[in-house]
1. So helix-only ellipticity at 222 nm (-39500 (n - 2.57) for each DSSP H run of 4 or more, over all residues; to 500), computed for just one structure, reads -23500; which one of I, II is that?
2. Taking 12.2 as the value of Kirkwood radius over Cα pairs in Å, for residues 42-81 alone derived from one of the structures shown (I, II), identify that structure.
3. Quick check for you: by distance in nm of label points 7 Å out along Cα→Cβ at positions 74 and 98, which of I, II is greatest?
4. Could you figure out which one of I, II the value 24.2 for Kirkwood radius over Cα pairs in Å was computed from?
Structure I
Amino acid sequence: MPEQKKERPMSRSEAGRKGGVAAHEKGTAHEWSSQEAREAGRKGGAAAHERGTAHQFSSEEARAAGRKGGEAAHEKRTAHEWSSEEARAAGRKGGEVRGSSGRQSHEKAR
């Protein structure tokens with residue numbers, strides 16, 4: 001008699017994937033609203049931080065991500081348009097943060 005192969009039991013993640021594919025094929029899959037997706041992402045991020053497995057961005061990665069987002073916003077024409085007063089206030093605030101220690105030593109040298 002030929003030996004029959006036993007199928008291994010399906011894991012929970014495999015079963016979930018299979019069910020999700022079937023639901024999409026039937027058109028019965030849940031469609032997430034942007035609010036639901038945002039909330040799920042927030043919860044996932046919070047859980048990753050609690051476990052200590054969240055990605056820690058380097059300053060270079062953060063700078064690149066900000067640049068990419070800014071470029072996308074400008075392409076879509078959704079970027080913030082700064083008034084001259086807003087730009088002046090932001091520059092003043094940035095200068096205070098960056099130059100607070102440097103300004104004091106510069107003034108002492110005078």
Structure II
Amino acid sequence: MPKSIEANLPFASKPKLLGKRSRPTYETKRAVLLEPEERKMHHLMQQLNTMKNTKVAKATAKRKETHRKHLKEIKLKVAKQAEHAKEHRKKIFREISIAEKKQAKRQKTAADFS
């Protein structure tokens with residue numbers, strides 16, 4: 001828990017992180033023997049959880065792959081747009097240069113006739 005939130009709590013007993021126990025607890029000392037039906041149920045639950053975890057892992061991997069492909073497409077699109085913008089700027093500056101040359105030529109010929 002963040003210290004800023006913990007400081008704002010309205011009661012004196014703040015949550016503490018429990019350290020490692022020096023002696024084992026009562027529950028860890030005692031072995032739990034399951035009935036055959038409980039054992040089967042426990043085994044089934046483990047299998048279901050394993051299936052769920054596998055499914056989640058596959059979905060996560062697929063989502064990451066899709067995201068990676070999407071980022072690659074975006075990079076290509078941005079690069080293509082940058083190239084197009086560069087070509088467009090070149091075209092504009094070329095036209096401006098041609099117009100300036102024409103203007104300079106007109107001014108020179110006008111100055112020659114005067």
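1. Numbers: I: -23500; II: -27500.
Computing helix-only ellipticity at 222 nm (-39500 (n - 2.57) for each DSSP H run of 4 or more, over all residues; to 500) on every structure in I, II gives -23500 only for I.
2. Numbers: I: 12.0; II: 12.2.
Source structure: II.
3. Values: I: 1.8; II: 3.9.
Largest value of distance in nm of label points 7 Å out along Cα→Cβ at positions 74 and 98: II.
4. Values: I: 20.8; II: 24.2.
Answer for the origin of the read-out: II.
Where a number appears in this text, it was derived from the coordinates with a stated rule and is not lab data. Here the structure is a predicted model, which means the values were calculated and not measured. Cβ atoms are built from the backbone, for glycine too; each structure is taken alone.
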